[in-house]
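Colleague: These are the structures, in structure tokens.
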Structure P
Amino acid sequence: MSAGTTSSVPIQTPMVLVGATTQNQSALTTLQAGERTLEQWLDEGDRLYKLDRYTDALAAYDQALVSDSGHLAALQGKGDSLYMLGRYADALTLYDQALRRDPEHAVLLSDKADTLYQLKHYQEALVTYDQALGLNPRLTSAYKGKGLAFGWLDREEEALAAFDQAIRLNPDNARLYVNKATSLSNLGRYYEALVTHEEALRRDPHLGTAHRGKGQALRNLKRLDEALAAYDQALQCDPKDDYAYLGRGDTLCDMERYHEALSIFEQALRLNPQNSNCWFCKAETLYHLRRYHEALATYDQCLRLNSGYAAAYREKGYTLIQLARYQEAITAFDQSIRLNPQNSRTHTGKGWVLAELGHFRDAVVCYDDALHLEPDREHAQQLRQQALERMHQR
């Protein structure tokens, strides 16, 4: 988003939140005192915005709007500043206000769609991107936004088509290739994903996310040494990329180098202690090292950060099995099933605990649920047969 103009930028991750009117007012004290015209405040807002001083820019746009509460460029600039500050609900209000003044402003519609995306209103975002593209079919950022929204809705083929359209319009944008490669990976097309990440790196050899994505593709292809090298390249580009550490640690786990992996996950958590995926991977590694009490505490930390993490509840259940805390394990498996009933391993784990407690009939039901989801799961087949035999022996 480029404040007060007709250009747009890719969707960005949230930034630090700031206070509202009082903080904006205090920011004004940093600006030059004295009377200014609307255009001068608008220019000041644009200047500050380009310097990434979004709180100060917001204050300047507010001053412009004092002179004319419906000034389109000032409304857009204020909306863009709020967006960059992560205040998405407030930004949405501003974009709606601006669109009442100019309902056929394609960039404003695309900016509104970006904001809906950040608010996780993916279906509404798609509708709004289509409105923007109906007015300007060459708006690359809108196709990119559509691709990202389709991805969150698990509509990966449509996401891929949207990224392809964006690339046709802007074939030199390396980040678009990274987005496309992510969709290819989600579709299980790992070799194509690898080739597409390399396309991104030909356009920008220093793009850390492309090196990281290349590492993930190589890991999926079981080319683990090459994957480690790719993650190392990603960390050279951005030494603070906690997800590159995460990928490197996962690769070391694939190689059963668990002590090294644990060190990597701890490094990632020093960079971002709020990353629930890192806590999950650290817990898995502790489990492999048979440090079950530490693994359990680490799964709990993961779940404090993300209470909807179904896999963490599942693996917590397996950890509780190792500690012979069977009732708690059943509770953990039940929580995982409520969040994601489609994982056969969760049903299998619950079945094992029920059988261990002598509830063979209930265990068979769990194994049947697992086999309905994954008919070729041999472990569940064997455990089901054992439960039936033990049930008939009683």
Structure Q
Amino acid sequence: MEPLIAREAFDATTFNDALFLETFASMRQLKPSALRFYADGCLSPKHAQALLNEYPKSGESLQDWLKRSLNCEKFGVVINGVEKISDRLGRWASSLLDPIVKILGPQQTFLEIIIFAGNYGYTPFGIHIDDPYSSVLHFHVGPGRKTMTMFTREQFRELHPSSDTCFEPERLAPNGQPYEMATGDVFLQPPHYYHIGFTPDFSLDVTVGVSKMTPSKITRFILSRAIGAEWMDADLPDLLSRARSYGNGETTLEEWIRRNAEEYEASSLSSGRLRNNYLCRHDVSLTSETVVRLDSAFSLSVLSRKDELLVFVRGNAIRLKATVHLERLLSVLIEKRVVTANELHNAVSGKISVPAIIKLLSTIARFGGLGASLPV
């Protein structure tokens, strides 16, 4: 696959300042480590913190807010894993690229959204190569132009044999293949290419990494995720004690791996194959007659265990005590998709109280699993 640029391929006005200011506001609430800020080419945690502490003024544009907050001539803001904090961008990427995910294989394919903003000149992390599993789509919002300069492996190694990264892009860039993006252009950056971006004036890119993992990579990812589970956060004696009681002491290593693989798949399915779970929380007020709609963009995944039910919402797990009535309730919710708490109460013949049902629906809504809700 070779690099490709599509001119005027999307309506950049849909990516307005309000969307990005909303994204920054969510990041301020969560304060994730995914924010990287570069001042005059150097990584600057101090400026990143200043950005989180400074609020935009009424009517202030994204560009003006960044310039005022950061107070430096050349700057770059990079946000990894935007799907964690932006509901709108997560929905957009998952919906737009769903056909590609299905072709590549949903069980092995992930999407990650990254925002690049600033007038940083050359990308501060030098000419580099991404992992061999990922292609990247650059949606150039503008207003300034941005040039991606590409090098084949052989070309880069001939020009720069000493290492895999070059922090002197001015020296190598004239030998690469440039692709200049204007507002509304989409650039396909395939794997196995060394590359660097250049934007002399303020511009903003929304990029979506499309990663197809090998089966062995998926296995390592599942095991890494399993080892990071909350119950494993203990010193060794406590961990061994917990391990003995895990699954009532009846779980073999094989079963433990299988369980984690099933949970990984259910979590990934519920997140729309976005790499990171959605972390923002939505507090809602529901009544017994509020019409709730399961989110059409994301599946609600349920795993039944011997003693518990796992409900996955946007990648997040809700663990519930398993009962036949709760299984029935969740089945009706997923099948009907548009219901009230009273209707679910009747569907289980009153075996689960209306307040308990409202609490469950509120938890699903809090994780972003419900669409619009309307009281009747």
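Colleague: Quick check for you: by FRET efficiency 1/(1 + (r/R0)^6) of positions 40 and 368 (r between Cβ atoms, R0 = 41 Å, to 0.05), which of P, Q is greatest?
Modeller: Q
Colleague: A further question on this structure: Quick one: FRET efficiency 1/(1 + (r/R0)^6) of positions 88 and 304 (r between Cβ atoms, R0 = 30 Å, to 0.05) came out at 0.35 when computed from one of P, Q, so which one is it?
Modeller: Structure of origin is Q.
Colleague: Now for a separate question. To test your reading of the models, identify which of P, Q gives -24000 for helix-only ellipticity at 222 nm (-39500 (n - 2.57) for each DSSP H run of 4 or more, over all residues; to 500) when calculated.
Modeller: Derived from the structure labelled P.
Colleague: A further question on this structure: Assuming 61, 37, 28 is Cα extents along the principal axes in Å, for residues 120-351 alone as calculated from a single structure, say which of P, Q it is.
Modeller: The read-out comes from structure P.
Colleague: When you work out volume of the Cα convex hull per residue in Å³ for each of the structures P, Q, which one comes out largest?
Modeller: Looking at the calculated values, the largest one is Q.
Colleague: Now, a different point. Taking relative contact order in percent (Cα under 8 Å, 6 or more apart) for each of P, Q, which is largest?
Modeller: Largest one: structure Q.
Colleague: Rank structures P, Q by mean count of other Cβ atoms within 10 Å over residues 104-111 and report only the one at the top, that is, the highest.
Modeller: P
Every read-out reported here was derived from the displayed coordinates using simple, explicitly stated rules and does not represent laboratory data. Owing to the predicted nature of the structure, the values given are computational and were not obtained by experimental measurement. Cβ atoms are built from the backbone, for glycine too; each structure is taken alone.
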